[in-house]
Structure 1
Amino acid sequence: MINRPEREGPARERKKPVRTSKEEIQEKAMDLFMKSGYHGMSTRDLCKALGISRPTLYWYFKDKEDILFSLHKNRLERGIRPLLARMKEIDDPLTRIRLFIHQHTRTVCSSPDTKVLINETEYLAPEHAQWVRGLWGELLDELRQTLRELKEDGTIKEVDELFAAFSLIGIVMWPYTWFDHTRPEGIEGLIDTIEEMFFTGLLKPSISWRARGLSNPA
């Protein structure tokens, strides 16, 4: 038997495999999207920031676009879908609209990443963009139906409910461009302002929405 000499020097330590979660990847990706935009962030940057390999990243996501879509889907599944479900449970159409204003304004103004999700939508793959548009379309249809009910019972003026619904979504979404999310105390004042402007322009002069004694829908 041949005795082999022992190797001199310290034994090489094997690196412990780095483990991360899908949620950690999404959180860091959003941070980088907010700092650099969609095209300014690469999967290499993301892997470096997390201390993981590309195979680890691709275990969870196909590519950078897939990460962006997952962020869109998470937000809409947590926000729009539950909101739609609650709106469908409310019989009074005016309360239904107020619920949308209250809840979605709070979401937009308290989430600085809203800007990324809106500005980078154009980079989604066609099938992913269709999914996003589909869910927003459900919300638009619900608002149109609600406005139609208000027209039929004589509560609001004779307006085009499609244009009115689009306008309402725009009013609630636009604060993402200017609202300071570090000052959340201003959200309630903004909600009051949106309600005042929208309903004053929409309701018939003889009807005061404040005089109806509606409870807070939130």
Structure 2
Amino acid sequence: MSLTRTDFEVQLDEIRRSLLEMGTTVDTMVAQATQALSEQDVDLAEQVIANDDTVDAMDIEIEAACMRLIALQAPVARDLRLLGTAIKVITDLERIGDHAVDIAKVARKLSTDSFFKPLVDLPKMSRAVREMLRNSMSAFVNHDLALVDRVVEADDEIDTLFHKLRDELHQHMRSDSALVVQASYLLFVAHYLERIADHTVNIAERVYFAETGNLAQLALSHKTKS
């Protein structure tokens, strides 16, 4: 039995709301994981790790809702692209949640260490990738291609921060072997944040595709800028 157009729009709006909720959840996880690392808060790290099950459940529920809507309505053109984009977006959000858990596990591991340097760059990276994530989700909900451009451009800043921090940590490891273990864990965190940025770019590119039907053009534009 097919749905009326009104029913379709209502269910599509519900999927958008669920996606926003999932995006907000993983955004909070990234923030809390970084805070747990900076403040060496084991309880907060454990909270992030526990929330992974919530995100996994959201992933499954939203995908099922998208598949039901595709089966009932057999959408075409932009409607089908929107639903396909939603399925892709939840995959990236789930992986962002996984990386937040990875950071929380590092926070737990380093909770009793004395940091050899103030943690300044990692919180800065975290704030920047979280802004990218919020912009990519807002672009999806509001069909805002200007925000898509902003997300793609912001990825260059994250790459610059990552390379700077990586080089600095490598230098510390070369100069003092006692710092190798802690510096390696901090480098893992920088890498996880860099990967989160990549996933937000994936979301932005899928939004561009949903709105225009063209994915290759944006990817090529970003590659040229880089």
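Here are a few things to note about the model shown:
- Calculating distance in nm of label points 7 Å out along Cα→Cβ at positions 28 and 164 for structures 1, 2 picks out 1 as the one with the greatest value.
- Value 19.3, 69, calculated as Rg and Dmax of the Cα atoms in Å, assigned to which of 1, 2: 2
- For 38, 20, 13 (Cα extents along the principal axes in Å, for residues 84-123 alone, calculated) the corresponding structure among 1, 2: 1
- Relative contact order in percent (Cα under 8 Å, 6 or more apart) - structure with the largest value, from 1, 2: 2
- Which entry (1, 2) yields the derived value -20500 for helix-only ellipticity at 222 nm (-39500 (n - 2.57) for each DSSP H run of 4 or more, over all residues; to 500): 1
- Computed 1.00 for FRET efficiency 1/(1 + (r/R0)^6) of positions 76 and 108 (r between Cβ atoms, R0 = 30 Å, to 0.05) - originating structure among 1, 2: 1
- The maximum of FRET efficiency 1/(1 + (r/R0)^6) of positions 52 and 68 (r between Cβ atoms, R0 = 25 Å, to 0.05) over structures 1, 2, that is, the highest value, falls on 1.
Taken together, the values in this text are just the output of simple stated rules run on the coordinates, not laboratory data. Just so it is clear, the model here is predicted, and its values are computed rather than measured. Cβ atoms are built from the backbone, for glycine too; each structure is taken alone.
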